[in-house]
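So, here come the structures, one by one.
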Structure I
Amino acid sequence: MDASVDRIADPWGGRTPYGPGTAWPVRTDTYLEDGVAPQDVDQWVQTSSLLHSNGDAMDVAVRDGRIVGVRGRGADRVNRGRLGPKDLFGWQAVASPARLTRPLVRDGDRLVECDWPTAMDRVVTRSKELLRQRGPSSIGFYTSGQLFLEEYYTLTVIARAGIGTNHLDGNTRLCTATAGEALKETFGCDGQPGSYTDVDHADTIALFGHNMAETQPVLWARVLDRLAGTAPPRLVCVDPRPTPVARRAQVHLAPRGGTNVALLNALLHEIIRTDRVDHAYVRAHTVGFEELADRVADCTPEWAARICDVPARAISEAADVIGTAERLLSTVLQGVYQSHQATAAAVQVNNLHLLRGMLGRPGCGLLQMNGQPTAQNTRECGANGDLPGFRNWENDAHVAELARVWNVAPEAIPHYAPPTPAMQMFRFAEAGSLRMLWISGTNPAVSLPELARVRAILAQERLFTVVQDLFLTETARLADVVLPAATWAEKTGTFTNADRTVHLSEKAVDPPGLARADLDILLDYARRMDFRDRDGQPLVHWHDPPSAFEAWKLCSAGRPCDYTGLSYERLRGGSGIQWPCTDQAPEGTERLYTDGITWAGADVSETYGRDLVTGASVSEVEYRALNPDGKAVLKAAEYLPPHEETSEEFPLQLNTGRTLYHFHTRTKTGRVPQLDAAAPDVWAELSPAEAEARGLAEGDLVEVTTRRGSVRGRLRVTAIRDGMVFLPFHYGYWDAPGGDRPAVGGAGRAANETTVTDWDPVSKQPLFKISAARITLVEHGDGTPAPAPTTTASAPVAPADVPATVGGALAHASQVVPDAEAGDGSRS
């Protein structure tokens, strides 16, 4: 079947129902710009999605040297040909006339164009001055979750062994640092145990703080197709907003913000009380059961109901659904990771799976999800604050092994203290000890908390800031040097999605002007700095993406994320492949922990663990005593109240988050007509009861205020839980498409004007979802509704009063379901 569908109005496309244990049918989605037919395409070039973590495989359509569209790759295991709205339309940002095409350097209060030698000379000169005068700790690097594996690995070698600094982190610290930490706390090592194919087998899917429908729309389409088929899975949803997931859930729990640990402890209490524990699995593969059972012994549904403000019977029902599952898949994302007690809460989801023995079998999956397309690579390569290959910075043998890979002395790799997380790096810059900050592929002047403080830090004259990006972002405007970077489809490299699937992205077109691939920029910097190994040879000895990939394979060898069985040739033409991929597992590894726990022993683990309350490191001696046989750790956590409670002055909890049609700070999606029109400006969400109590209505201009700042936007009245106000975080001070339009009403448009500088003690991830706030009327609306989509969690409670979100003719994409795949009851 072949049909054309408005993919703004219908973000997930048509259904291809299928039953448990069968293959997800192929549906190939294609979007070509107006006037271009498939036969007009000169070349289809392989790549994958850049604007979320699902890893949707696609081909880029090239005609006359420019991109004219995309189509899904039906052979790929991740998406089976499907593309989400950001996949279908986001490529248009590549050709935006606002792209940076030449380097810029600061001349007084202006940024002026220059050539590459001039820009790089400034960067190298300042680097050498600081190394000579203040040492390696005066230089820091803050990177992205959107570069390629080869670029992260090169950056890590430069920072750790070239400069010798401990200050290297990624903006993955803001979105999924907790995912990695939670996996390390339980299993001793990062690496997602589950696989997307677990959707095909699960009889129960539990989503904890994960609005899958908007953050991974193709994965949600997979769930929707299971729901439309025979023997559909039961859904449990934990989310304070009425997400599309919540609307389809058998049980929807909408807890008060910051109470996830209380809720999860009650679920664990019920699993243990009703003896739905796989005792044989727990005995064979875990330690800590007695402590966990003691911790949750008094955490009844009634106890949790008082804290979480949800009905006790709903908690019991959720525990019954999870407790009777035969094939349980759980996913976790920002509703846990960016909230109070983030790591402690995520670990309790791991505990649910361990208690039930739900690991390592089809349908028994656990996905501590990522938010960005290459967040997994940031962690694997050590560009997020860890050592490459999931090595333990406290294990001298691991440091020595890495030193052998790089041919440097072990003491050349800083491991005297934990690698510096992003929030601490900015604190060091604020205090003056960090004097140079190189920011690549991210926009902290919009994405970090408490933005007035962040802007003040970046504006310091003593801080030399380098920004490497596609556009003149809010952050780039504050830089001393701006380096124009190439983006996806303008360069070649690999990237790994949230279920460990590695994809190859090939160069399809040239970047504009003098823009360069991030790898080329880093290689140029390494040459100019003349970094050398212990034999006097170039430290960074590779010269292009394939040779960088081969260097990474050597670093990954024998570690959990082993890439040694992969090559560019193996990744061309077919499907992505999941690591570890080795001679022993040449086709990749679909699920981890199929035969016990692999990487929790003290000699091989990535960590010895941390205290979930204080974040203090567990010593090697303590870890060996706790876990002598290298089993998974059932780590208990006590519920503690959030640090910032509501009050008479600030009676609401502020929740910030994402929407389906945008990615991060809109530097790309804000320049895409279909995506920008679907959600063009910031809004605030409030429940009907809270709106009525304040005399507010749909479309009123309101101001959301915390102790740190204010944001103005139009009000959307939704079915969000009472006591909470929601703001999407994508919108910066400057309007992205125009670049120079100040915020509405002179107040902030960025949600992070209001958020608190606070972070989880274990993962060091900022807590964007716990601020206390108030909402006030600025002026009543004129009948125009808020600019929020109607297709998502921001759907209005009075839909008749708000026009439906549609994309029109510009948003129609082709959907093809092969007749042999469609089966009875399928439609395109």
Structure II
Amino acid sequence: MEFKENGAVDLQHGSMKVQKCWSPPGPPSKPLDGLKVFNSLSGTKVPFQTNDGTRKVTWYNCGPTVYDSAHIGHARNYLTFDIIRRIMEDYFGYEIRYVMNITDIDDKIIHRARRNYLLNQYLSTVGSYLEKVQQDLESHFPVEIAKQRKKVEEAEIELSNSVSGLQKKTLDEKVKQEQLKLNKLEEALKLVQEKVKEANALGGQEGIKILLSPGATDVLTSRLDAEGGSEVTDHAIFRSHAAKYEKEFFEDMASLGVRPPTYLTRVTGYVDKIIAYVENIIDRGLAYVANGSVYFDTKAFIDAGNTYGKLNPWAVGSAGLASESEANFDTTEKKNKSDFALWKASKSGEPFWDSPWGLGRPGWHIECSAMASDIIGQTMDIHSGGNDLQFPHHDNELAQAEAYYGCSQWVNYFFHSGHLAIDGLKMSKSLKNFITIKQGLELFTARQLRFLFVIQLWDKPMTFSKEVMDIALAREQKFKTFFQEVQILLRQMNVNDNQRWGEEERTLSKKFLNAEDQVRQRLEDNFDTPGALNVLLDLVSELYSYRDKQVRVNLNIHLVKEIALFVTKILGVFGLSDAGKGEIGWGTLPGSAGVPSGNLETVLGPYLDAMASFRDQVRAGAREAKQDKILSLADNFRDYTMVDLGVRLEDRLDGSTWKLDDPITLRAERDENLKKAIEEKRLKLERSRDRQVKDLEKWEAAAKDPRDLFKGRITEFSAFDEDGMPTHDVKGVEITASSRKVKLKKDMDAAKKAHGNFKSKLATNPDFLENLRSELRETEAKINSL
């Protein structure tokens, strides 16, 4: 890759080079700071500066298409840009005018709303007719599977015909996605076939519920849509569907702590302005009308000296990539295969609006161009979205806006968040390999999910997995422990009385100042949050080393507090803490009704200190008097009373100390520790039981008369002498004297000795055998009670 003075970058595209052109914004001037960002338009990291040279930033972020619940892949986009926005606003001091849209008219919304409506109608009609549902599934699964196989074949053909390395890579991903959809369909069919017997046994509506897995429901609704979709004409069906998921989306964003946009736009509120926008492009000769639809003329746009496909030039010409998320992309109405719809003529079963070209609705790409232009204007500083939107959506947005304004650079910086993959492929609703945000928040806290993205480079692909989440959880725990340890020091020491400055303090102070510089360098280098987080963790380690070297009374607690406040500040910049000025820690404590943790510690501190002191006294007295009951009461106070209050009491050599923590976390830790303790107790009791069993078996054998030792072995012997020694084997053959002397006599002597020991034991304790049995029963009862 070669970066040129004018911002152009040469990229290899098959056997030729394609130039990505970008010009630094505004008049030549020195950037306000050292911030460099990865700009998709240049394909490189470039200095960031606003169009007017001030700290006022215009930013448009592509919002959601509200057709279903948002998943963790969406969180990757919105949380990532929330983190970057916070860094720019709270660290670098930019004033951001943040605009986001809601796509509430779209092919996906129309199809999902229509199919949900038709499914409800269908289920109300078939009632409990299980056979009807079964027949419809059996007849339509083959149709859907055949359609999907065709899509796989088409994707494979386009992949084989591709000559560009970058295009091949993307088309290879598309083949895998289409193959996964086929696999999911086949799995859904297999599941239905396996559930038929169970469904028939239940019958009626219960049986129907068994058959209708999500995959089977998709197949059924596809059939219903093909048969009756054109009859769905009520606009309220589509609007209510979009409104439901828009509300859910913003609830998810609030749960994740994502800052709301400065301005929010909806397509349904912009149809008139979108129509005017399209008219302008037609008037400029860069779009044309065909049978009530309007298409962007990519050839005319290029012939006029413009660049089409600025972000992904290698994707231009690929029908498979250009048609992404756009139904009915292939049509004979278009002049060129790369042309795309600005306005779609009305079809039966779709919402519509009146326009100069007849009834219809906006195309997918035009909405963002029109809405962003209306609020921001001819030039914007930043445009952002997921990496998968680069082509065709963002490339088409750029073409439309630059055609509308007659300009060459509508967007100065394009930010694209990296894919979030699961099972090797992008997390996606269509691929059915997703975890919704609500499901994610049942498994992890909002802070833990934010940590997941802070520890990743924002513009690189990442994987959602247990291993990656474990790293995020470990990072959170390290900072949690740090805050707790600092709070303990601050409670036990007086900031004003500890201002000692020796060699250790000067060394730590230098490392602190260096850490401040390193954090700035990391954030200036394309918002390198994982790098900045590592700097903080190194600083925490340095503070621990300082603490461990110094006698507590010699600690400069003012310096400790200053470092802790800095760590809190940077975590706050990332949205991981909302602690107020002068507060240390996470800020709002989960489960504390929104009361900041700093205030909690101030209010509750004296009471908690008194409780900890009381517990120390009780424990000391119990040890002296060996009163286990008092110790047990003290431990129950620690493990239950205080845990429910969100207080972690820890026993240390110099007494108890406390830390505020999430009661849910504390209960989980306590329960896990109790589980381990019970398991250890069980193993100990089982080992004791095994010893008791062996001991009892030994004494019960010893209690028997030695003369009866061999008489029970009728498969070996048939005759015995008066002492019980065998004289003949089982076949009546006399046993030789030597055999009896060598082997049998040895066993008899051992039995006599054991019996003698038994009698001696019995003489001193007549109940000892019954006592052994009683002890064994008690041990088994204890095991069963666990």
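Read the figures in this text as sums done on the coordinates, not as results from a lab. Keep in mind it's a predicted model, so treat the numbers as computed, not measured. Cβ atoms are built from the backbone, for glycine too; each structure is taken alone.
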* Structure fact -> Value 26.6 of mean count of other Cβ atoms within 10 Å over residues 212-219 was derived from the coordinates of, among I, II, structure I
* Asked: Comparing structures I, II by FRET efficiency 1/(1 + (r/R0)^6) of positions 124 and 236 (r between Cβ atoms, R0 = 25 Å, to 0.05), which one has the largest value?
  -> II
* Asked: For which of the structures I, II does the calculation of percent of Cα pairs over 32 Å apart, for residues 348-731 alone return 47?
  -> I
* **With relative contact order in percent (Cα under 8 Å, 6 or more apart) derived as 12, matching label from I, II** => II
* Asked: Among the shown structures I, II, from which was the value 37.8, 127 of Rg and Dmax of the Cα atoms in Å calculated?
  -> II
* To do: Work out which structure the value -18000 belongs to, where helix-only ellipticity at 222 nm (-39500 (n - 2.57) for each DSSP H run of 4 or more, over all residues; to 500) was derived from one of I, II.
  => II
* Asked: Given that P(r) over Cα pairs in 5 Å bins from 0, in percent, for residues 276-443 alone, derived from a single structure, equals 1, 8, 16, 20, 19, 15, 11, 7, 3, 1, 0, which label among I, II identifies that structure?
  -> II
* Asked: Quick one: mean count of other Cβ atoms within 10 Å over residues 140-147 came out at 15.0 when computed from one of I, II, so which one is it?
  -> II
